[in-house]
Structure 1
């Protein structure tokens, strides 16, 4: 296992530090699949073969994650014979980062040539049929987090007005459903509501999210989906339901419960993502 650190940011007006990093410090490694891991879901990193670990602190422009369950490493290697870049931890709007920063890992992976992006998150269930431990494939989203494309557009990266129809690829959802069936894993599907956090939802907010069509609520992922689609990636996203939001019988949620639910689901999620990657 190799650990790379100490990247020196050099700006000369012509080269992007992140692009230079992607080319020079990864040895030209060209991942086929990118993966972003959510709270408590970092065990998938153990499935990476011949891993090269690159701390976020070594990557230009990357802040340090401040949330438990987000280690802050990029791991390069292979899973199921596919070259992968795994982001073990993400940045959140509620940490004080603008959406242009929370999507830096996606932008880096796009620069490296990733064509397929798999996202995971821990989310609260607001669909009354959901239970803790369910895995929900995201079929659509509703966002209350500022769009990462606000501001000047780099036409070399993507179009000014990208479509979000089928933002999460129907083809990849089919691949995931088939993979889950082979493994005997039940999948739900639904609409993910992205909110700023860090406070958990009030009962009134949960009723509202249900009313507008939401099935699960969380504090990440959608800005990454938007940035990835802007860059032309095919995207699949899955939510692990770590707590249930029942507005008629509300119970306090806490991050320790989220991490514990992630720990219990580790084997299922690792098996599922490995099977998906093998069949992309």
Structure 2
């Protein structure tokens, strides 16, 4: 098995994207699976590395990456030293990042014998789920999409009309505490402005209703971060969708960071193999 870590995608005028690729070196072209992390997430969180290995063992070309504005750097891809970058993140950047990853894979001679560019699937966790659903709707190169503990609505998370929202608008910045690093992570008001400017584009419900590719929803019944109702919403918006409810599973499917064991947590293993079965099905 080949594990290429912390490779950098550079583009003039853009923040770099750091990614890992995990696959079996067989010179047989394999379906591509790209995992997109969620809010305050990063590619090396918890058991994501073990997730990649399971996909690779099942003959997938697995990629996980840091969104360009997630707050990490090339030198410190796990922590969040670049808070200014984090504050300037928005959904437009994230959608562009997915596109940059796909274009990089397409143009890379390193992987040309190992990946099937005509078979790309996206997986999004938590807030990343909303981003991959919009990308899957917009981009015909995406053949299947999966969401893990996915959000169903971006707009409600801005809490327009509340005192907190008006304070954010007036001061231009609001902070959220990172429970892992104990940092207070800034969000500039441009995040909302970008959403408002592109509100119809960033409507997850519209994207799901108009999806014409296979879509699998996986949600834990004990998810307190993104409530199971959001998974049910996603399921209800398209008759072609499939849903798997993981009994008693939480938002991260029993994983945590750091994850020191050599095996996947039980609930996350279920998620991975339900996903693999779905991707292998016609």
If Cα extents along the principal axes in Å is calculated for 1, 2, the one returning 56, 42, 37 is structure 2
On distance in nm of label points 7 Å out along Cα→Cβ at positions 74 and 98, which of the structures labelled 1, 2 is highest? 2
Identify the structure, out of 1, 2, from whose coordinates relative contact order in percent (Cα under 8 Å, 6 or more apart) was calculated to give 18. 2
By the measure distance in nm of label points 7 Å out along Cα→Cβ at positions 66 and 266, tell me the structure among 1, 2 with the highest figure. 2
When FRET efficiency 1/(1 + (r/R0)^6) of positions 114 and 154 (r between Cβ atoms, R0 = 35 Å, to 0.05) is computed for each of 1, 2, the largest belongs to: 1
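No value in this document is a laboratory result; all are computed from the given coordinates. Please read all numbers here as calculations on a predicted model, not as lab measurements. Cβ atoms are built from the backbone, for glycine too; each structure is taken alone.
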